[in-house]
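Undergrad: Multiple structures follow.
Throughout, read-outs are computed from the coordinates displayed, never taken from laboratory work. Note that this is a predicted model, so its numbers are computed, not measured. Cβ atoms are built from the backbone, for glycine too; each structure is taken alone.
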Structure P
Amino acid sequence: MKIVDVKRTPSLGPETRNWSVLKIITDGGIEGLGEASPGASIESLKQMLVGKNPLNINQIHHDHLWRMQGNGAGVEIALWDIKGKKLGVPLHDLLGGKLRDKIRIYCDCHSGAYWTPEDYARRWEEVRKTGELDPVYEPDAYVKRAKEVVAEGFTAIKFDVDVANPWKLDVYDRSISRKEHEHIITILQNVRDAIGPYVDLSVDLHGSFNLADALRVCKDVEHLDLLWLEDPIRWEWGNVDALAKICMQTETPICTGEIFHGAKMFRELMEKQACDLLEPDIPRSGGPIEIRRIAELAEMYHMSIAPHYMRSPVTGFAAVHICATIPNFLALEHHSQNIPLWANMTSIKNPIQQGYIAVPDGPGLGIELDEEAIAPYLPEGSPMWL
């Protein structure tokens, strides 16, 4: 079997975070679904893949995909889809078999409102002009969103609290003013009170603050029994000592890793015990090959992983297969609760039920695209496949 062509959809628009589905076509009539990285050149992918044997995934991974720093993971997913279809088995069988029939999903609720880069920048500009906090960032807005998501059956939720606010003392300094600190703690206290003690609650700081103030937040939420606090400070390759200092001084579990590619970049985190949980991004951190390597390393350090991803359900279902095979899997992030297409663009409709996704048992990824559902998101006049 040989690869004869590679196609991709156009960007499906900013409301979908510009998803672009990838299709690898073989001379055996089998097509594999993956995901193209934003801005990826289809011609360069063709030059790399056409003529190759799609079943020899290790060779393509080691010869080409690892060099793409995570941008090759969507290609790897399509290759696994082809191999599963060729052999008539699901992806999780190719990875050794599933350990669970359904995958726990945690819902990223963003802040009191859903996050986009444009809205985030606009709200910072507005708050600097008006000196007033946007109502979507009031504690009541967080509580309302938390109750809605828990009512849908999610047993784990996450919020962002590094939001545009009028209490920032300096545009450039990464410290937290006392009023901003109070606001962050109040949000999390109110959400915990609203959802009760048995729903897992996480918080993301996106590395927005300095060490001293991030540690103060970690200490002041210890009584809330968070599932984790994510990226309390900005992590830089080659220096994990600052993050380790935070981790060793708080009972709040620390989670990080969504920006790293490949298992090797996670090694120092584990060796220095600089976090308690790992959050490799699928596909930034890699496809099935690298994600499983990261999980195996983490297991040696008695750490669980909670993978992150912000791509389409094609990547999402690949993540479901991968997570089904990992013993030390905690939960998989869902970042697209506000994107209707996510629930409708494949043959499995509304896959999240009561906070879980059933692991597909069809060959490969176990899904097909619903091109009719995708069509309204294509640029006007554009074909489905480029």
Structure Q
Amino acid sequence: MFKVGITGQAGFIGTHLYNYLNLKKDEIITVPFEDAYFADEDKLNEFVNECDVIVHLAAMNRHNDPNVIYDTNIELCAKLVRSLELTGKKKVHVLFSSSIQEEKDNLYGVSKRECRIRFEEWAKRTGSYFTGLIIPNVFGPFGRPFYNSVIATFCYQLTHGQKPEIHIDASLQLIYVMELAELIYRDIIAKPAGPSIHSYKVPCTSEVMVSEILGVLQGYRDTYLQKHTFPSLKNKFEQNLFNTFRSYIDHSAHYPVKLIMNTDQRGCFVETIKTGMGGQFSFSTTLPGITRGNHFHIRKIERFAVIKGKAVIELRQVGTNKILKFELDGEIPSFVDMPVWFTHNITNTGEEQLITLFWINEFFDPDDPDTFFEKV
């Protein structure tokens, strides 16, 4: 069992890594971290003392003054190294997130390279464990627009009625945030038996032009956001990009989406789901007062469509407290799509049987269900 702490736990990568490691409870205990610990030596020392593994993600990425970025990142590194030395932690495994910006002359890249070297020197002095990760551009759900990545910025703009602009059309080496989290997890559990100092370049999982990314995202806006049709996703990168795009939708304003009911003397006809890919269709009946669900997915794409009865669908992003509630009525058929990393449920709030149609983009696999139980 490894006790793992993450500096920068509240950041983009830190949040995903913390949540992912919490799914590995048989192997990992997460040690909570707060940014304020860097301003309190005693708190930082307590945190370091409790950890077997520290993943140092805390850093500043952007600022109007590049010198502030450099000074901040060097200071955070120095404080952690000092705490490691003060506490005498020699068997702790430190993993450090550097960047492919190391290869450039900007002060952010320089700060990352110098921090990695400082950790390597600490490990040599103390006979400790160190892994330096030189990471390509990271994208994924909930990234901060205008800060974390151009993909986060494009997704936010396209889902909020803004017009994205390309300033430099370059080829981006990319890794999805959950792919990075899994890689870090593997590095954690593969800790060597003796002291080890190792830095390596994390391979990108896709390389795409900025203009190509924007074109795909504009397609998601036109096909999915405006026409409510699931697009064709040709590969894993496109699925990851689509799930990233969906995370920027204002769910409380967008859902539930009312379906068009075509009625004549025979009855009615409603198109519930249009998709450019395969998947699994199903339906359920739910008795009054019964709740289904209370689970989340980290990759699956799913739609709930209520066609008979009354229901409340609840969503809550994992790691947060805000609950979104949507009332649906089969008299006006409507749907809600389930974002990744949102635990969700559906409750029959009426007096008759509830009928719900479900679509999910992959067949159920009991060996890899991508279903994690957590009450909303």
Structure R
Amino acid sequence: MKATRFGRNAAIAVLAVGALALTACGSDNATGNAPAATQSAAAGVKVTGTLTGIGSSAQGAAMDAWKTNFASANPGATVQYSPDGSGAGRKAILDGSAQFAGSDAYLTDAELASSKTKCGTDGAINIPVYISPIAVAFNIPNVKDLKLDATTVAKIFRGQITNWNDPAIAALNAGVTLPDLKVTPVNRSDDSGTTQNFTDYLAAAAPSVWTDKAAGVWPASLKGENAKGTSGVVKTVTDTPGAVTYADDSAVSGKLGTAEIKVGSDFVKISADAAAKAVELGKPVAGRPTGDLSIKLDRTTTDSSAYPVVLVSYHVVCTTYDKQATADLVKAFESYVVSDAGQQAAAGSAKSAPLSKALQDKAKAAVDSIKAKA
């Protein structure tokens, strides 16, 4: 599945949004003052109002494209998005301070149960909107490419490997001149879906070393540098020779070196195609409500066409909103996001992998199911 499959330009993206046959005007907590504007489906319905989202910083580049294109097609509509981290986003959708959340980790069973307070009896659902590989990114002078396996990555981030010329790294990188340079691991300081996905990979692929459970908060027992958000960790590593972090590939490309990850007997380069393959190998999370598209990834696959250090980022939305106008505005925006045009806009801005046709169809059906209280 290649990004070029959905070869659409920004103009098509705008037309696609403008053609949405929906009506709306605002949202529950941050609405525009414009009255509702209802047009016929044949004329192409525009939406107005302000939609508020909070969450994943990994989605930042894609969200910028989505917001711009959506506003261009709907001059009276604005999408506000604060990239405060996946944990902050999930908290905001659960307490009603945002109309949608961006999260690199799907809601837990406990969060799903809690969502019924603000999102109606069917609660909230997780809709995949953004697929991207997580880079193991480093700043080693004169070294741009490394080969690493899960065990070595786990030892690096646990502080068990302290120098870049360590024999374990050298054994995987014959012919590479590794400096006698201190390793400085840098982790996210905030509750992060990227951390959740990265530690999920380590816990599954290197369980003898990574003995902590997967979590959105970095283990407090581990020493190292930390920074807030994707941009924070990337800047810290960029400014620190010997530093290494994990971050969405869209924020790393061209700035830092990245590791190929061992899968089976091969090493896999980071790419949108390889990330998409990893998602294809995933399975639906069991016991979820209708419309919820949470995916359980196979972090221990031996399929060398897949890059297993991947995140599926979701938009978490209510199944039921208090006002029809809010429901319609959410549906309009999310319909664009999961459309061919929306997915191509994200791929162009963030090097993400577009949703497969099968997953895209399921996402659109989930969006269509959003409703307002009777």
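Undergrad: Could you figure out which one of P, Q, R the value 20.7 for mean projected area of the Cα convex hull in nm² was computed from? Intermediate results must be reported in sequence, preceding the final value.
TA: Working: P: 18.8; Q: 20.7; R: 17.8.
Source structure: Q.
Undergrad: For structures P, Q, R, calculate mean count of other Cβ atoms within 10 Å over residues 47-54 and state which one comes out highest.
TA: R
Undergrad: Tell me which of P, Q, R gives 12 when you compute relative contact order in percent (Cα under 8 Å, 6 or more apart). Show your work: numbers first, answer last.
TA: Values: P: 21; Q: 12; R: 26.
That value comes from structure Q.
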